[in-house]
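Read-outs throughout are calculated quantities, based only on the coordinates presented, and are distinct from any laboratory measurement. Computed from a predicted model, the values in this text were never measured in an experiment. Cβ atoms are built from the backbone, for glycine too; each structure is taken alone.
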Structure P
Amino acid sequence: MRSGVAWSARRRVAARRAAERAGSTAAELADALARITDELRTGAHPAAALAGHVHDGPLARVLLEPAAVAARIGEPVPEALRRTARGPARRDVERVAAAWELADTHGAPLADLLTGLLDDIRWRIAHGARVRAQLAGPRATASVLTGLPLAGIGLGQLMGIAPLTVLRTGLHGPALLLTGAVLTVAGAAWADRILRAAVPT
């Protein structure tokens, strides 16, 4: 049971770190798009606006550097963007590429297209933060419920009932231990899935 609970805890930590990284990437990309649109509206060439990626955050720099190189040497920017579209920012980078392609092909104002995308990303970041704050209580409840079986075993040991001896010996003890571990891990995974589905990505 302890290994199952440890696996569940590691999985939760990994999921939380992945969510934090996705949020940081989206925030840095939004800041980079805001800078690019501001420069475009002041008359900067798109290649020059992209070249300013050196002043963006580290995650945004990784996403925009190939596009900046492509713009500098005269290669298609949308293709360079799509080559970097991976991980949590894949969808947003692909949308930037589509906006850039639309501007190149049909002459649509690139600044306006990127502003619409920027507004959407910022709304999603703000909405996700509100939802995560509202889910703090349910997350805490799920964590407490996940730890209750271990707490019950510990309490039983303190009371002298010796539940560990029962779970380690006999025919039914190991089966009960395995069943309890499986149900605990399954319940934690189910709760995590429900809570993750409530947060917009």
Structure Q
Amino acid sequence: MKNLLMAVLAALSCQLANAVEVAGVKFDDQTRVGNGETVVNGAGLRKKAFFKVYAMALYLPAKHGEAEAVLAASGAKRISISLLRDLTAKQFVDALEEGMTNNHSDAEMAALKDRLKQLSDTMLAIGEAKTGTTIVIDWLPDSGTRLTVNGQVKGKDIAGEDFYRALLKIWLGNKPVQDDLKQALLGKAS
């Protein structure tokens, strides 16, 4: 009986050791996205100057350590962001647009323009996001990119996996918003 109890405690402590926490924000090790099971690929902290802006986690069907493999991976995906400071929707949208522009050619941006406007308009309608707000951006293979804020779906799903890949490049592209955040999302954080 004592050995069984020790084994259970050891298993529980291993599970707790695998819990993903960034700047006090806890992310589930795995989650269901649409009809697919996903695991946390990595998680990290977005900083701007000396401010902590948000903690985020990237979920994929299977772990990948290289950005190209993440971008090419099929199946459901999730970007989960928890704000660590108050932001206006305009600040968030401007940062997304800048990140996409930095990682795409003018021709690529032209192809994404209408869908980026759809996402931006949905976010701008929200107005502001306070500290603690959770923003989830899912890729659902059956319907597209879905925005959820504090558990509430916002706007209509946006078609095209190329659009979701473009969003991922904000953090995983050749010019990521923050190099150490890219490494953390790829599971390479120190």
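Have a look at P, Q and say which one yields 14.4 for mean projected area of the Cα convex hull in nm², as calculated. Only structure P yields this read-out.
Once FRET efficiency 1/(1 + (r/R0)^6) of positions 82 and 178 (r between Cβ atoms, R0 = 41 Å, to 0.05) is computed for every structure in P, Q, the highest value turns out to be that of Q. Distance in nm of label points 7 Å out along Cα→Cβ at positions 42 and 66 computed as 3.0: which structure among P, Q? Computing distance in nm of label points 7 Å out along Cα→Cβ at positions 42 and 66 on every structure in P, Q gives 3.0 only for P. Between structures P, Q, the greatest calculated value of relative contact order in percent (Cα under 8 Å, 6 or more apart) is seen in P.
P, Q: which one has helix-only ellipticity at 222 nm (-39500 (n - 2.57) for each DSSP H run of 4 or more, over all residues; to 500), as calculated, at -28500? Only structure P yields this read-out.
Taking distance in nm of label points 7 Å out along Cα→Cβ at positions 122 and 170 as the criterion, the top structure among P, Q is P, with the largest value.
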